[in-house]
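Colleague: The structures considered in this document are given below.
Throughout, read-outs are computed from the coordinates displayed, never taken from laboratory work. Please read these numbers as outputs of a predicted model, since none were measured by experiment. Cβ atoms are built from the backbone, for glycine too; each structure is taken alone.
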Structure 1
Amino acid sequence: MQTITVETPCGRIVGEKTEYGARFQGVRYATAKRFEKPAEITHYDEPQDATEQGVCCYQMRAFWNEEHRFYFKEFRNGQTFKYSEDCQILNIYAPDGAKELPVIVFIHGGSFTGGSINESQFDGSAYTKRGVVFVSINYRLNVFGSFADGVHSNGNLHLLDQLTAIEWVRHNISAFGGNPDMITLMGQSAGAISIQTLICTDALKGKINGAIMLSGGGKRTGLLPLSKPNKHYWAKLVKECGATTFEEAQNLPAETIWTEWRTKHLFGKAMETKAVVDGELVKNKKYDTTVPVIFGVVKKDLAPPVLNHMAQSFARKQARKGSPAYIFHLNRLLPPDQASFHSCDLWYALGSLSKSRRPFEPHDYDISNDMVDRFAAFARTASPNVEDEDWHVYHGKKDIKIWE
């Protein structure tokens, strides 16, 4: 392995040289105690070894066998993972000779309960080859990212991790050749929901150039509406874990508190892991932004009519404000079984088809290359058009870009 050392405002970070530039893995951007807000890292006591895969948050596959599950076979088969609550790490892919390049920060999905950037599909090299610095982040999930009793924690710990990662990028990405004033957020599913929530907060106002939201962005007043912290739910969870105080719960084994949350609180597993109106980061239930956006939905997504309606409703709202919004549909059926499913667009959007077990065909690579070209262009110019102006700002269904 040939290494490369970058001098950042935090200190030295040692990464790996690649054919496209450099890759830095497991770079720590924050620290946090259980159920507490993250603190951005501003100084490393010693050079950081970023040549190996970092940790991801505890989740189901950390404790239970998941080899029978579809997404294991699709994205995780053959991979190894390390788990920790102290999972605030990010990966950086940078081109050779990078200077003042646009930056994409990717937020992974997984229902706010699972997932990580350590999976096969998350490879940023396709973007570095197009002159974009690509960053992907891990953040706290499930019970560890959502605790919101309104007393000890107002919640949104997952969003606060993401926000802290974005701020770390803004403060340090120049050292990797990125322009901190040209950041585009990109995410899928829960990552898309996170992005929409974040760009509608005061915390990121004027700091983000664009947002690409795959299978999750759009108008959602009726879908997982924002609520307030739930004191009763979280106090009950602490008690049923065997803790008599919040401080005791902070020191329980991770498996104990995760298993209690996962097995006995099924309603909360879905409803209490979302964002809440905490009065600090998320101050109200409104989703309002002028950031240019792209929304995407796949052919056989989770409730495609609902996701399409969400995206189109939000895009129409943006059009009325004169803020550009673009929509695409990925209607391609994946070989060899003519599949389409929630998250299948990740292979295409990240240009990582070659890492899949699927026997992708030349046409799949054509779609992926076009998609990555357009997303890279969007990061540079806030428009997904490369040569011709053939993808129009959304005003009606005729403006939807179709890949099939």
Structure 2
Amino acid sequence: MGYLRKLGFKVSSRVGYFFPPAESGNSEKFKVTHIDPLWFTGGFDSLGDYIKSRTEDRETLPYEIDGLVIKVNETDVRDFLGFTGHHPRWAIAYKFESPEGITEVLDIDIQVGRTGRITPVARVSPVSIGGSTISNVTLHNQEYINILDLAVGDSVTVSKRGDVIPAVERVVEKNEKGYSVWKLPKSCPSCKAPLIVKGAHHFCPNNSCPAQVKGRIFFFIARNQMDIDGFGPETAEFLINKGFVKDIADIYSFDYSKLEGYPGFGSKKIKLLSEGVKKSITQPYRRVLPSLGIPEIGKKVAELLIQGGFRDVEDLFTIAESGDRESLLAIKGIGERIAEIIIEEFSSDSVIAMVEKLKNAGLNFIEEESSDLNDLLQVFEGQVWCITGSFENFKPRTLAGEEIVKRGGRTVSAVTGKTTHLLAGESS
């Protein structure tokens, strides 16, 4: 950092450098040159005061911060400590306490996700915290509510964890209306099917549940999934409410000319919608598979399966039928839990039926090896790319990531010590 400053780069002066006490016998080892005169320097015993001062003056900064990062300075020690699959062992974040506010729980609603997971959500009196107004707070599951001893009408402390995610931290005053701790219902609010418990969460087991179907459709058409031109959430909501689209496969069987005359559906809109649906049929298998909304099978797992030789959806059905977990566990990055979910999901009648309908519609369920790319596959081998910003020819930018993966590279969502390349577009 001293060298960068010497070269003329802007380097933060809000840095603290800490070293062992002189009596440890190591003080000479930790002497460094080119220390910025504005840096704080001191022994380990002054670390607490430094953190306290940085916490107190965060509000005076011209930018937002949510904590500090503490790093080992010696590169040889960094090499020795290494990395986990998620972060370096030689660096750790110290997070400031989240900003809080006090409000009242007006009601608790239930959301049914596309996988059937039931999530209670507190509707609270709007409260301003950290520059934003909070009116909805996720309560996660029944166990979380029980620990809080939470009831409708209670006054609660709400925080923004990490300065981002709203959370109920504690009950500060119980309601005077006699409401007891809120309990999840025994049946799904959308389809009335009896709820089941898996781990800490409740689930609706009915795959045809309207709320689940709606969630799957919204997920399928999203920009980062099938990205169907002209098929936004409002269009999907309309088609679902009218009964024109009752599941994902209906997107490809519905006659969109029947929308003529409905408000907002002129000939231009209908043409754009029809062409967008037709174009989406050409999406590759590596994009179709994670768009199905099957639990745990996102883009990363789909890539791992394809790289592991499961290039045809029929391979997954075969594995599921035989219960061959070992073949899945042999793929680096696929663990016990994901293997179990793959076998369970690809054994289910609902997934089998959905894939069959989409196959008949013409979607790709085989990842073809293109001879045109054979020479390119090695170009990015062993490289780890992080992509940020926007690109004129890659909208959404995940398309750029797909090109990198095709050529043997790997993409990550954030820069780490293992990142080899940063691809920066506009507004990055």
Structure 3
Amino acid sequence: MTNQANTITPSVRGLRRLLAAMAGVMTLSAGVALACPFCSAPSLTLTEQVAQSEAALLAGWAGGKPAKEDDAGTTRYRVLDVAVQSKDWPVKTDESISLPRYRAGKEGDLALLLGIRGASSIDWNSPLEVTRDSYAYIKEAPRPEEPTTERLKYFLKYLENPDEAVATDAYGEFANAPYGDITPLSKEFPRDELRKWVASDKTSPSRLGLYGLMLGLCGKPEDASIMEERIFKTGDEFRLGVDGIMGGYLLLTGEEGLKKLTDRKLIDKSVPFSETYAAMQALRFMWQYGDGRIPADNLKASMRTLLDRPELADLVIADLARMQDWSVQDSLMSLYGKEEYDIPSIKRAIVRFLLASQKAGAAAEGKPAAEHAAQAEKLLAQIESSDPKTVRDAKRFYLITK
């Protein structure tokens, strides 16, 4: 960030867009069934792919016709086992299936073949390389229509499985699962393994967020030191998954952990932007899912410290509106158009905050408007008299969720 008004450095701007896209789910309404708050973007898991298929089977490479000039060739597979099959076009063991395009292979190579209904037969997708063990994992997995919490008990056993494809898929099942369906399993979480995974630099960064959250749900006070070591590690590199470790840390440590996180990740301006943003995510998580573990006023106070950071101000103001922290109205008004805060996105955020305050405290059923709502109305009138364009722009896409 520079000291010139109306600017945010390109590197911070780009990182803001990246982080907001990765964590956008956290800004949605609490009434929506959200996927794991600190997991990577959900993807279609293998069990979901099988459920959407007309047929699913284990096949062995059996040769084929190599590509030649304009001919892409073909590849033959021998059916070894059938997990799912079509009622109209059943598949039998030892049956031969020919697929377009030659794929090099050797005897013993295995593939999962998934087929969808075609006009007059099964249309097979590109084969997925599997092992006997990974195919057994797929075949025995509970189907998507079963209760999520019950399904997750099966996938819990395969997190960090030696077969990377299996481990990634098991993680995907948790990434897709609503947080409310994950928490009932906390007593069954492998605490000792989670401690190792969170502490290890070999753990895939994309899974650290989930593991940090899980350790926070099942851990004991002594586990906080492991999480602190990862959270407060110094360095300038972007750390994927640290937001989930922070969220789990706050679940485990409550107000004491919030104070440490506030002092060292929010107030300290020497901390890289990505680390501060991760701490913001942890605050959002506790506000939405913390169930009173940390008093609401404490969370609001920690979020307010970030108003001193112009590069984060518009995001912080939106969060304070969701938290209904109307105590900052005068402070926001003093920032409007001031030096580094003279940025369209920040000014629009302030206007939307005041609109939210006005709406939240509007007069109803014979009761007068709340004091904060009356104040917001006056402040909005002041802004509109001097900057009507910003008010119009802010109202165009006005949406504040709780």
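Colleague: For distance in nm of label points 7 Å out along Cα→Cβ at positions 176 and 352, the calculated result is 1.5, so let me know which of 1, 2, 3 that is.
Modeller: 1
Colleague: Given a value of -0.30, -0.63, -0.78, -1.31 for log10 I(q)/I(0) by the Debye sum over Cα atoms at q = 0.07, 0.10, 0.11, 0.14 Å⁻¹, point me to the structure among 1, 2, 3 it was derived from.
Modeller: 1
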